[in-house]
1. Name the one structure among P, Q that Cα extents along the principal axes in Å, for residues 64-111 alone of 27, 17, 16 was derived from.
2. One of P, Q was used to compute P(r) over Cα pairs in 5 Å bins from 0, in percent, for residues 32-87 alone, and the answer was 4, 19, 30, 29, 15, 2. Which one was it?
3. helix-only ellipticity at 222 nm (-39500 (n - 2.57) for each DSSP H run of 4 or more, over all residues; to 500) computed as -12000: which structure among P, Q?
4. Can you rank P, Q by distance in nm of label points 7 Å out along Cα→Cβ at positions 24 and 56 and just name the one with the largest value?
5. Quick one: distance in nm of label points 7 Å out along Cα→Cβ at positions 16 and 104 came out at 0.7 when computed from one of P, Q, so which one is it?
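Only the coordinates and a few stated rules stand behind these numbers; no lab work does. Predicted model, so just to flag it, every value in this text is computed and none were measured. Cβ atoms are built from the backbone, for glycine too; each structure is taken alone.
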Structure P
């Protein structure tokens, strides 16, 4: 029988910020976790929505031309495709659900923040 995955154990296994880890795949979508701190870059995902679920810490999603979204632990927010946004975190951990082709920096692929996703499925 397959084992369940321990997200807290996985989060405790690394310290890198803004470096997503792939924990599951569902059809053509990926479930990722990441640790965040500080400001990310402004970007958009032109072809897919992006779901944020706040596991711990504080997170604000700044949206271009719209009010900021201030998230509390346990909150979920979906950023519609094409909306420019920037996460700003204070020692946060998140779960993301996004299309398998999604790059963490969206349309800003030449950024030094662009990271390949580390596949950790089955390791925790």
Structure Q
């Protein structure tokens, strides 16, 4: 894992104060209980192609703010975002909250923790 700069970590920590966060176990519990949500992978295209979570949709951090209203116009849609570890998805969730999305949630731990826990991965 790369070393993150202090400025980046400060930005992520500020974002985390404005958003909801859950862990993987909570997301799986929501899924098991039939709680409707959209699982959104905000990583880069090459990361997505190398492997992603089952049932996820791709909307990379570089385009999510631009495309979210077209794909999910209802600001009440529950959106669970993940990235490699939970930092980029925290920033994306913060931006969605600023855009009026009331249920943008960061999945802390992201793809790396999902892999560590041995959950299935989809490759294209």
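1. Values: P: 29, 25, 19; Q: 27, 17, 16.
That value comes from structure Q.
2. Working: P: 4, 19, 30, 29, 15, 2; Q: 4, 18, 29, 25, 15, 7, 1.
Going through each structure in turn, the value belongs to P.
3. Working: P: -1000; Q: -12000.
Source structure: Q.
4. Result for distance in nm of label points 7 Å out along Cα→Cβ at positions 24 and 56 over P, Q: largest is P.
5. Numbers: P: 0.7; Q: 1.8.
Answer by label: P.
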